[in-house]
Structure 1
Amino acid sequence: MNFSTRSERSGGFRLIRRNSGAHVIIVGNEKGGAGKSTVAMHLTVALLRMHKSVGVIDLDLRQRSFGRYLSNRQNWINSYGVELPMPIERRVEASTLRHLDEAETEENARFQAAFSELKASCDFIVIDAPGADTHYSRLAHAQADTIITPVNDSFIDFDLLAEIDAKTFEVGRPSVYSEMVWDCRKKRAKNDKTSIDWVVMRNRMSQLDARNKRRVGEGLKALSERIGFRMAPGFAERVIYRELFPLGLTLLDLTEDGSSVVFSMSHVAARQELRDLLTVLKLPELAGTKLPF
C-alpha cells in the first residue's frame, strides 16, 4: 500500500495521510511506568484470540518492553511446543544521522515502510509509544484511530495531561501531551474528515479508597469534559502482571500447557478488567463480536 506523497509539516513531524485498512491503536503518554506495555500486550493477545490479525510496533527504542515481552512469548512457544497466538511484529530503528532534518526524513521513511505493510495486511495495528516526546511517537499518534493513555492514580501522571492548582486542586491548562494529541486530532479532522478517539484509562489502581485517588478521578472527569477524551477502567495493581512478563504470557494464556501459575479469583477479576476495557473502547471492527474470554 502506497502513501500519498502529499504531507504537511506540523509540530516537528510530517503528517502522513491515512489510507483505509487496519484500525490503528496507539498506547501512549509521555511518562514511563504507567503500564503501557502491559496494556499493549494484553490488548494484542485479546484481539488475536478474537481471530483478528494484529500487527505491532514497539517505539520505545531504548527499553523495548513490548518487544521483549513478545520475545519472551516466542521463547515460551519454543520451550513447551505449544501454539500461542502471535502478532506480526515490525521493528524500526533510530536514525544515526546528526542533522535533524535528515534524521527525521530517514525515520519517516522507516516508519512508513513498517506501518504501510501492516496497514495493508492486518485488521489491527497496536503501537506501544515511548514515555517521551520523540519523532516516531508523533508520527504514530498522527496515524491513530484510537489513542489509549494509561495513567496511574497520581498527580505526577495527571500532570502530563493538565496542570493542577496546588491549593484548590482545580484543573488548569492542558499540558504538552494533551496539546500534542489535540493537534493531531485537529489535523485529522481537517485532512481526512475523520476523528481520533482518545481514551484515558486509570491504570495500576489501588484497591484501597484514598483522598488522592478521589481527587485524581475528579480532575480527570473535569478535564475529559474540557478537552474531549473518554474515560475507561484500567487494570488494578496486581503482582501477576510482573510475573507474566518474563514468561511472555498474558491473563488469557494461564490455562496453556507449561503454565505453572495457579488460576485464582484474582485472575478472574483481572480478566474482567480486560473485558471492561474492550467494551468501553467500542472498536467498530468488533461490533457484535462476543468476547471469547
Structure 2
Amino acid sequence: MHDLSPDHASAESKGAGLAIDFGGKRIPLKWHRLRRKARDPLFGEAVLADGLKQGASMEVDLRLLRDGAFAVLHDDVLDRETNGTGPVAARTSEEIRALHYADDGAAGARRVLLADDLAERLAAAHPDALLQLDMKDDLAAVGKESVEGLAALFKVHQKNLIISGDSTDLTLALAERLPEMQRGLEPSFRLLDLYRAGRKDALAGQLLDELRGPIRPHLVYLWWELVLPVAAEGIDLIGICHDEGARVDAWTFNLANPEEGFSDGEWRGFSRLLELGADQISTDEAIATERAYMPRLGRTL
C-alpha cells in the first residue's frame, strides 16, 4: 500500500481545489464543466478566469454553430442549459450571444460562452493550466473550414489545451494543426459494454487497441465506477494505460455530502483509485475533496 504522507503537499494549491498530494505525486482535481463545487453555475466565466490564473485543470464542452463557430454547451439542444430552445447547430454566434445560461438564479444573467471567449481568457493562463475541449460534434458536421478556424483561434495557446471527443477523425484533424496540444481518449463506454456483456476477457485487448490506435493519447478518461470493480477482478485498466505511456483521469468522483467530507465507503474508493495510479480526478467538488482529503490521511484505510 502506498504511503499517504502529506509531506510533499503543495502549499500553493491548498484550499483552492487544484490538486492533492499522494505519496509525493501531485494529482490534479479537474473542474468538471468549470465547477469547483456543485453549486457553481455551469461553465462559469469567473471560474474559468480564476482557474486559468491559478493553473487549474478544467473542462468545457464545445458545440458547433450554424456559422462555423463553437458555443460552450454540452447538449445538442438549447432547452436545458440556456434560456433558448431548439437545436444548437441552428443558431449563429450572434444569436447565441443573446442567450444566457439557464442556471443563473439570483446571480443574474450570464451570457453563453463561445470558443472565442476561451481563447481570449487563455492569454492570461498560468503555464500549468490545462483546459480540456470536449468536442460534441464529428468531423463530418464540423468540416474543414471550422477546423481551420478553431485551430487558428487556439494556435498561440495550444500548450494549455487537451482535445477529446467521440470523433477520432476530428481529434486527429485538430491535433494535426495544433501539434503541441495534448490528445485525450474516452474508451469507458465501449469497455463498459464489454463488461456488462460478461466479456471481461476482452477488456484489456480493447483498451490496448484504442491506446495503440491513431489518437495515441496523452490522457485517458476512465469511469471510476468501472475501474474499481474491474481491478477487483484482476484487470488493471490504469496500469495498462501507464504501460502504454498514457496518464489516466478517473471521472467523475463527487462526494455525496461535501460539507461532511468522505464517507468511509467513498474514502475506500477514492484511496483505491490513488493506489491504482490515477493521475487526475475529475470532480464537481474539487474544493470539498481537497479539504476533506487531508484530515482522512491519518485514518486507517
Structure 3
Amino acid sequence: MSHTPRTIEATLVLDAKATLGEGALWHPSEKVLYWIDIEGRKLHIFNPPTKEDKELTVRERIGTVVPVAGGGALVALQNGIHKIDTTTGDLTFITNPIKEKDIRFNDGKCDPAGRFWVGTMALDTRKGAAVLYRMEADKRIEQVLDNLTIANGIVWTKDKKQMYFTDTRTQQVQAFDYNNETGMISNGRVVIEVPKSEGSPDGMTIDAEDKLWIALHKGGAVGCWDPETSELLTKVTVPAPQTTSCAFGGEDLDTLYITTAREGLDEKQLQQYPGSGGIFAVKPGAKGVPASFFKGNV
C-alpha cells in the first residue's frame, strides 16, 4: 500500500546565482560545504556559520570534487583529473582517460575504500556516449560501465555491500552488489523508477539509515526513497526548478544542503525563482554519513 510522502520546504542559505551549481559534498573534518559551478568553472567552499563562500577558478568545466586524505581535493575537469590545493587553487594533473573533445566528467564520489568513481556525459547529452570510471589509489583508472548517457548520483551502503547509481536519462536508480576489497560491482538491477512528472534523477546522497536522497532536476525538489521498497518517503520542495545535487552537512550531519542551477531559465522563470543557482538547506529529520576521502598518494 503506497502512502503520500511527507513534504517539507528548503530555504535559501547562499544566493550564489551559479550557472550550474552541482557536486555538493560536506567536508567531514573542515566542516564546510564543497560545491561546484560546472559552467562557471569554479570550485566553491561554503562556510554556513560565517556565510563565507570561497571561489577557486579552475578554467575548465568541473564535474565533481572529492576530498583527499592528507589535505586538498581531487577535481574532475574537462581536461582531466587534477589535485587542487584548496588554499591556493593550484592544480596538479593526474590523469585523463577521456579522448573525445565533446565529453566531460560529471558526478562522482569516493567509495568506502578510498577509490574515486567518476562518470561522464557528452556535451550534447547524446545517448550511450557516457561511461563510469574507477580510479585506484595508485592512480590506475578503469572503465566500469559503458553505454550510459548522463552518469550521475553514486553512493554506497553502510555495510559496504551495495552501490547505488543513476544514469539520469533512464529515470532509474540501479543497485549493484559491491565488493569493498576489490571495488568490483555485479548484479545490476533497477530499484527505483522516478516518474517523469517528478523531474529527472540527478545528484544523490545516502543517509545513516541507507535511504536515498535524490535531487530531481526540473522537479524543484529532492526526493527520499527507500531502495528496499522503492517507496517515496519524503519530498523536499525547493523554490528553484533545477535542483542538481544534495549532501548532508552541519555539525551533526543533519542539514541537507541542495545545489541548484539557473542555466536555460528565461527572465520570467528567474523572476519567479530568483534563488535559482543558490544553495538551499533543510533539516529533514535524517542524518547523513561522512564523505569518504581519496586514499591515494597524489
Open item on the list: Of the structures labelled 1, 2, 3, one was used to calculate Rg and Dmax of the Cα atoms in Å, for residues 37-148 alone, giving 14.6, 47. Name it.
Closed with: 1
Open item on the list: Given a value of -13000 for helix-only ellipticity at 222 nm (-39500 (n - 2.57) for each DSSP H run of 4 or more, over all residues; to 500), calculated from one of 1, 2, 3, which structure does it belong to?
Closed with: 1
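Read-outs: derived from the displayed coordinates by stated rules, not from any lab. All figures in this text were calculated on a predicted structure; none of them were measured in a lab.
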